[in-house]
Structure I
Amino acid sequence: MKQWISNYINEYKRVLDAIPADQVEAIIYKFKNCLSNDSQIFVIGNGGSAANASHFVTDLGKGSSDAVGKRFRCMSLNDNVAWMTALGNDYSYADVFQKQISNFARPGDLLIILSVSGNSPNVVKAISWAKDNGIKTLALAGGQCGKITEIADESLIIDSKHYGHVEDAQMTIAHILCYAFMENNDLVD
């Protein structure tokens, strides 16, 4: 068991080392532009990526906003269970994000998709709708890449197909994005 644990940790270290710091830095400045322009940031995902979306938006909406003294307009579309189940029941599960974003999003807003496979019909439908309606899109996907990386304006690929490592790395990247605002005064206007 100890060897398996060591192998898991060592592989995760490799995945972390492969995160493109230049690309993460560019995303930080996209967030700064969203803050300056009062653009909304939406985050979606399924399963563990849904939990990461909720955690990400909590840190951005509270911690980062408190630190910069201006509120990030951000929302995880995973967090309204009643609405999601109504949409899934009355339309289809493939519609649970696209129907919500069509209520809220405006051109210039940003949709972030967290996904390991990048192929779930609900995230593919949401990103396609967003692109067709002037919403900026960012895919944070695992090494399988999937359809969302073909559609997104920008894709940050996590170099693994292992669900645990990809979801762990998603949250590491999310924390970097949030803590950049919490710990760097030069990001405050």
Structure II
Amino acid sequence: MRRFVIIGHKATTSGSFKLDDLAGSTGRLDILLRCINSAFFLSHDIRRDAEVYLILLGPPNPPKTLKFVGAELKYLNPDERSTGALVRNALMQKVITEERCSPGIYASNRSYSDVLTIISKDSQLVYLKEDGKDIREVELPKDVSFVLGDDQDLTYEEEEMLMNYSPLKISLGPISYHADHCITIVNNELDRRLIR
């Protein structure tokens, strides 16, 4: 299993946004939508061995966590607008614990700390950071979870919390990349290892 945990530092926690302005009125939810597409889409298929956790920290009611499970996903299309509609519908759900909003999409009020605690039980956490060890020099287990920010790096507090779980600190190359590009690069690296 490959997981991607992306923190949306300003991403809206309300479903009352317009699909025509995903970049302007949603706290850069558009970045997170591109991350979903990069995590799941192949040329003519969806990755069934992938999961994505979007941790939304923007107004009005943070935190909200949306979990996407590749093995269960339906109705996911490669355009940002339709993915935005799925996210909007999930955010409109009344959530007590974790609720299934549509096939493969779950909403909860879990915090970043809650998500790290849950996934670290069965998965090796990886912090994607420019000053980490080159991914091509690191052996990765079959169950691995990559943590990254949206258009902002993790805050000091978020980084400290992650370090409590002894993550591998890995770099994808000598320069900074967009979050969705990082996911594409990671998927490529993992795919290459599968066919060796």
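What follows is calculated from the coordinates using simple rules that are stated; it is not laboratory data. Keep in mind it's a predicted model, so treat the numbers as computed, not measured. Cβ atoms are built from the backbone, for glycine too; each structure is taken alone.
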- Message: With helix-only ellipticity at 222 nm (-39500 (n - 2.57) for each DSSP H run of 4 or more, over all residues; to 500) coming out at -16500, pick the structure among I, II it was computed from.
- Response: I
- Query: Looking at structures I, II, which one was volume of the Cα convex hull per residue in Å³, for residues 26-105 alone calculated from, given that it came out as 85?
  - Reply: II
- Assign the value 24.2, calculated as mean count of other Cβ atoms within 10 Å over residues 50-57, to the correct structure from I, II. II
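Computing mean count of other Cβ atoms within 10 Å over residues 42-49 gives 23.1 for which of I, II? Each step should come with its number before you reach the end.
Working: I: 23.1; II: 10.6.
Derived from the structure labelled I.
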- Note on the structure: From the coordinates of one of I, II, mean count of other Cβ atoms within 10 Å over residues 2-9 came out at 24.4; that one is structure II
- Query: Suppose you compute Cα extents along the principal axes in Å for every structure in I, II: which one lands on 45, 40, 31?
  - Reply: II
